[in-house]
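Chemist: In structure tokens below, several structures.
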Structure 1
Amino acid sequence: MARKKEVSAEQTQRNIITTAERLFMTHGYRAISTRRIADECGITQPALYHHFPNKQAIYLEVVRSIMVQTEEAMTHVLQDHADSKNRIRQIAYFMIMNHQGDMTQMFHDLQYEIDEEHRKTIQDWWLRSYFNPVMQTLTEGIAKGDIKSIPTVPPMELTFFVLEMMKSFLPPSKEDYEARRAFADKKSKMLVDILFDGIQKK
């Protein structure tokens, strides 16, 4: 019986996080209350507080779960793909498949709604899960000659540029898996074609 309660609690917590992610990404941190999250989950507000002490704790867990999933995926990409071009394409494909275009809302909330101590923690998560894998790929690609070294564009700036390009390809929602997969395949190929082949006529 105890085992059943443990699984049920885990499922409830996952439901809270999944629901909160959708609400926060769509409406923003300030617009969403714990009561709204509880109602959408089909539980009472006291039941929600059994799992999380406040709204910020829920939000931090939403962000942490996104970062953990991303870091695990990036680790696999770096291990499974040695070619720089294929790495960038696989990273872009994952981002498009698993992130929404309204992540801009999340970045706004992190800057204005979360206290400084937790912003620093989230920044460290972001560096590990997003920035470092892309920068490692670009730096190694330059060292191997796969990617041209541009004296006026250091690897750090190039990394920010590539991440911004990926973000610009994110679709507005996660609905319709097959359509999203086709979209991710097309856009990830487009991104590496632009990055590696350029737009200048040769």
Structure 2
Amino acid sequence: NVTVSGRGSTCVVHWKGEGRADGFRVTADGLGDRSVGGTADSAVFDMAPWRTCSSASVVQTLNGGQSEAARGTLSPAYVYERRAEIISVPTLSWDTNDRNILLYAGFAVDAYGLPYRAMLVIMPEHGGMERRYEMSGGMNRIDVGDDLDAADSHSWYVSVESTDGRAALNARSRKSHGIEGIRPIGDANGMAGRRSLAIWPNTTRRLL
């Protein structure tokens, strides 16, 4: 009589032995196996994020012999869902030559090998439309065109989004403020000029 259940980051196997036993050998499919003493009636297996707890088998041992494996299944299977970990929030700065290019550096995320996209979401500090830009391809640069008003200051955050429907993977950073550097602009005669943007120090880089 074997039952399987998932709880938090663990897969738990319970069983009821028959008569005396020197021990039990417990296998949680896909998660490993272990031997426990003859008085045990459960075993706990740690799960990595997005691993599955679905079935297990238990073999009872006595005096060098062993029973046939008793099996248990869990349907639907339990999945240890966990949101992506944003390890490092990027810094943003204006390209010194192209007024439409934002540069970012230092971004790191752990999505446990699952497919995702990372979006940079920028909002004007004084109201206006939220803008979303994909951070992809290892280019570390985003063409914002004329989306952002050079006269305004901006707040922003990074959104990590599953691309295969695993909503529990989605995560976002805390809001940060300001874009480093100065943005090249053109004057009324088309001559290149520069204008400084207000800069605030970034907020603490922690997940919500």
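Chemist: As an exercise: FRET efficiency 1/(1 + (r/R0)^6) of positions 160 and 184 (r between Cβ atoms, R0 = 35 Å, to 0.05), calculated from one structure in 1, 2, equals 0.95. Which structure is it? Please report the intermediate quantities before stating the final value.
Modeler: On the way: 1: 0.95; 2: 0.70.
Among 1, 2, the structure yielding 0.95 for FRET efficiency 1/(1 + (r/R0)^6) of positions 160 and 184 (r between Cβ atoms, R0 = 35 Å, to 0.05) is 1.
Chemist: By the measure relative contact order in percent (Cα under 8 Å, 6 or more apart), tell me the structure among 1, 2 with the highest figure.
Modeler: Values: 1: 26; 2: 15.
If we compare relative contact order in percent (Cα under 8 Å, 6 or more apart) over 1, 2, the biggest value is for 1.
Chemist: Given that Rg/Rh (Cα atoms, Kirkwood Rh), derived from a single structure, equals 1.03, which label among 1, 2 identifies that structure?
Modeler: Numbers: 1: 1.03; 2: 1.28.
Source structure for this number: 1.
Chemist: Hey, helix-only ellipticity at 222 nm (-39500 (n - 2.57) for each DSSP H run of 4 or more, over all residues; to 500) derived from one of 1, 2 reads -24500; which structure?
Modeler: Details: 1: -24500; 2: 0.
It was calculated from structure 1.
Readers should treat all values here as calculations from the given coordinates under stated rules, not as data from a laboratory. For clarity, every value in this text was computed on a predicted model and none was experimentally measured. Cβ atoms are built from the backbone, for glycine too; each structure is taken alone.
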